[in-house]
Structure P
Amino acid sequence: MVSAISALWLLLAAAFLAALLLELLQAPRAGLGARLFQDLIRYGKTKSGCGQRPAWLRLLDVPKRWFSHFYILSVVWNSFLLLLLIQALFLSRPFPVWLQNLLSALGGASQNQDVGNKHLSVLLVLMLLLLHSFQRLIECLYISVFSSGVLHILQYCMGLGYYIVIGLTVLCQVPANVSNGKVVSLNHSIPFGDWFERVSCPHYFAELLIYVSMAVIFGFQNLTWWLVVMFVLFNQALAAVLCHEFYVNKFSCYPTHRKAFIPFLF
């Protein structure tokens, strides 16, 4: 049977696949429904490039620089989960009752014969997730330039929820027996060098590779984490398509050989 956490990731992956297909098929953009759809899938520069938006929609905007909130939450929350996991594995302290009940409701991993390796995989993935979140937090605070970009309040809430659920998804894999530079310009320009020579959004492709590497650590038979990978694939593909579309429309000399997301393929 598919667990609750697996069903959640499958549903999210299907939703973003549907959004990606609608965008690739150039679904109609006129009418209230189409306007709401475009407003929900776009953020930052891709939102600012879709024309004047009604005042009532702009009331639901939050600054894109609030991306840092995602990683602050992730660092705090996943550090807490990592501490609980270390205590459970090395000090034989069971998870708090509320966490045990939550993991049980989500459909935690069942007992298997390879318990030791399973524990190591979960510990390693949670540490990598925490390291990734910390790196992204540093980038948001000290490297990224967000200018006046915005995102929808629902996108913001989803981002916060994502980093809570992703940590719980990792813990669900525990076997059941464990109780300074200066900003030169805010204008967009064509990026060059390294992976940018092949794709418009190498950072999105790298994000996918990070989650694929975590899936390999868990093992190829871990359905739940591969559903997470599927969600990340469709989520980042949609963002990459919109970003690629922005570059192509804005720059007439944009390199035609570049793909949006995956080198040589898509």
Structure Q
Amino acid sequence: MFPELNNLLNTAPDRAEQGKLTLLCDAKTDGSFLVHHFLSFYLKANCKVCFVALIQSFSHYNIVGQKLGVSLTAARERGQLVFLEGLKSSVDVFFRTQEKPHPLEFLRKATAEDLRPLYEFVKEAVKPVDSGEAAWRYPVLLLDDLSVLLGLGVGPVAILDFVQYCRATVCCQLKGNMVALVHDNGDTEDEDSDVLLNGLSHQSHLILRAEGLATGFCRDVHGQLSILWRRPPQPTAQREQSLTYQYKIQDKSVSFFARGLSPAIL
């Protein structure tokens, strides 16, 4: 995880809020560093993590996780991490012989609108463990990334229904958290992408939006991060609070600074 980002969000693994949905959005840049942050954050928080990874392999996340001080292999072996590797599992969908429904069963359907098997996988992964096993603090569901489902033919309404069912189970029933990444391709004619992004934004408590610089590539400033609290934890606070920072991604960390105040240009 990135300590500077924790400071901006005023949180830490030992005092993270519960029952929240965090939306990660990237536009004209790669926002995957945010996914790696929250994955390592919740593993260090001793939470039970269900990670639906539709964009990268397990080894990719594991390599980055080791740089951030966590071992996904060890977490999976001790039962803390349940990992659905979409790239690998998609092959199993077509060549499997077992009768049990596959989480990505929709890939075999003529109309890819039924995400119930994927929800059942999540529901089983986050359910409380028996007393004889390790006791985790609370469950966390990570989704990387939901835009892939649009590309696979799933409609935005079906995806939003899936997220709503997961929220009801993870956030409301089990008092856990959800983190989901979605891309904003900036195409105003892409109605499905707009519906998905707007629907997720409406459900979210916190939105982190990573954007590329309007001026193009810069060696010392990699992008801009907007932080929007749609439902602040303080009852007396305004309904929405927002902050904007620029950032530079390094090998094992990310540096944040106010716009135009990069150490490299001062």
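Since every read-out is calculated from the coordinates, none of them should be taken as a lab result. From a predicted model like this one, the values you see are computed outputs, not experimental measurements. Cβ atoms are built from the backbone, for glycine too; each structure is taken alone.
For which of P, Q does semi-axes √(5λ) of the Cα gyration tensor in Å, calculated from the coordinates, equal 36, 20, 19?
P
If distance in nm of label points 7 Å out along Cα→Cβ at positions 150 and 246 computes to 1.5, which of P, Q did it come from? Going label by label, the one that fits is P.
Structures P, Q were compared on distance in nm of label points 7 Å out along Cα→Cβ at positions 102 and 174, and the highest value belongs to Q.
As an exercise: helix-only ellipticity at 222 nm (-39500 (n - 2.57) for each DSSP H run of 4 or more, over all residues; to 500), calculated from one structure in P, Q, equals -20500. Which structure is it? Among P, Q, the structure yielding -20500 for helix-only ellipticity at 222 nm (-39500 (n - 2.57) for each DSSP H run of 4 or more, over all residues; to 500) is P. Structures P, Q were shown, and volume of the Cα convex hull per residue in Å³, for residues 166-205 alone at 66 was computed from Q.
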